[in-house]
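Engineer: Several structures are given next for inspection.
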Structure 1
Amino acid sequence: MSNSETTSDDLLDESLHRVQHGEVAAFERIVRQFERPLRAWLAAQAPPGVDVDEIAQRTFVAAYMRLSEFEIGTNFSAWLFTIARYQLKTETTRLRRVADYHARYAPDLLQRELDRRASEPPELWTRKLDYLEQCLGQFGEHLRRFITWRYDEEIPLDEMAARSGRSVAAVKKQLWQLRQKLQQCVETKMAAAEGGVS
């Protein structure tokens, strides 16, 4: 067993040596060797909301960029996992800041937006709804069904994905694109109407 361990360590050292001397492709072998244990460790350590795959990727990129600092013959695994720990800590801190920001400022921003909307005259909303209907009419039936499912029938995203034969991510993207197009269309019609009035 010690022979196989030595061989494994020798192969690792050889790969590290090659990378340090400019052979980028040799780093692929290192990634393959440590990818699974690193992801498993990150999955066990990471709090909810952290993308483990993203942190693993950042870790390997950081290790590659700093490989000239690594002393061949010392414990590469410990060195790599130290980088991973730092990457995870950085991401956790970032997510905490984002959550703190939203907790502090989101209610205020929401209240301002509600106040702004409440101050708009009712006829403006009627006009916006008319334009929205017109804009929806410009979409084909295969696109309108996503809007109907989501906002009229309030169907969950996973069920929409099953019905349309797409992934949940694809359905989210489709809805986002449709909302963007609708907003743009309504704003264009509003601007044209205001231009006609003046």
Structure 2
Amino acid sequence: MEYKDLWPTAFGMGKFECPEMLDYILTNYDLNDMSKMTEVNGFNLFDHDHPAIDTFKKTCIDNFDEYLQRNLGRPLSDWSGHTVKSWVSGHGSGYNMTIHNHAGATLSAVYYLLAEEKQFGGECVFDDPRTNANRGYDEKFKPMFERFTHTPETGDYLIFPSFTYHHVNPYTSSLRFCLPVDLFLDDN
């Protein structure tokens, strides 16, 4: 008998170092009004000129390239172009994010600049993208449909297909920063 894994949803996970990004955010933005630094307002961290941002952007692009090569066997250069967008998220007591995906993007990532207090929540939870796939299965099949929950630590990153629905559990401490990043691929 032959087997084939159909409809895989590959997650990339790793560690990164970019302490100058945290310094940049703490120095250049009003932490009392972080609403100006969201994608909803059209904010794109990569539109700003600073060596820390350049380094972080290169890290993101390299990680997206590695993900594409590992999962599709194709480097980022196989596309005619790409755009990356990033913003600041996940800060302050009571922060949470309802279930969502990153519609329009091809791949998404989240980089945790500061996530030291794991005991205060803020886990990122991903659901099976095969809507209602578990219908009719008994409990013995539960492992096939379980959520993936990541408790972030400083320096963690996750990369995933942008269609994947996820949410962030409430965070009850005072300070945490993450940088979501979306990759948009052009193929003219």
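Engineer: Tell me which of 1, 2 gives 13 when you compute relative contact order in percent (Cα under 8 Å, 6 or more apart).
Structural biologist: It traces back to 1.
Engineer: A value of 14.6 was computed for Kirkwood radius over Cα pairs in Å, for residues 103-166 alone; which of 1, 2 is the source structure?
Structural biologist: Working through the options, I get structure 1.
Engineer: Of the structures 1, 2, report the one carrying the highest value of volume of the Cα convex hull per residue in Å³.
Structural biologist: 1
Engineer: Ranked by distance in nm of label points 7 Å out along Cα→Cβ at positions 135 and 151, which of 1, 2 sits at the highest value?
Structural biologist: Going through 1, 2 one by one, distance in nm of label points 7 Å out along Cα→Cβ at positions 135 and 151 is largest in 2.
Engineer: Have a look at 1, 2 and say which one yields -5500 for helix-only ellipticity at 222 nm (-39500 (n - 2.57) for each DSSP H run of 4 or more, over all residues; to 500), as calculated.
Structural biologist: Computing helix-only ellipticity at 222 nm (-39500 (n - 2.57) for each DSSP H run of 4 or more, over all residues; to 500) on every structure in 1, 2 gives -5500 only for 2.
Engineer: Same structure again: Comparing distance in nm of label points 7 Å out along Cα→Cβ at positions 47 and 79 across structures 1, 2, which is largest?
Structural biologist: Greatest value across 1, 2: structure 1.
Engineer: If Cα extents along the principal axes in Å, for residues 15-54 alone computes to 27, 21, 20, which of 1, 2 did it come from? Walk me through the intermediate numbers first.
Structural biologist: Values: 1: 39, 14, 11; 2: 27, 21, 20.
It must be structure 2, since only it matches.
Engineer: Which structure, out of 1, 2, was distance in nm of label points 7 Å out along Cα→Cβ at positions 31 and 111 calculated from, if the result is 2.0?
Structural biologist: Source structure for this number: 2.
Engineer: Given a computed value of 1.00 for FRET efficiency 1/(1 + (r/R0)^6) of positions 127 and 159 (r between Cβ atoms, R0 = 41 Å, to 0.05), which structure among 1, 2 does it belong to?
Structural biologist: Going through each structure in turn, the value belongs to 2.
Engineer: For the read-out FRET efficiency 1/(1 + (r/R0)^6) of positions 95 and 119 (r between Cβ atoms, R0 = 30 Å, to 0.05), a value of 0.30 was computed from one structure; give its label from 1, 2.
Structural biologist: That value comes from structure 1.
No value in this document is a laboratory result; all are computed from the given coordinates. Given the structure is predicted, the values throughout are model-derived calculations rather than measurements. Cβ atoms are built from the backbone, for glycine too; each structure is taken alone.
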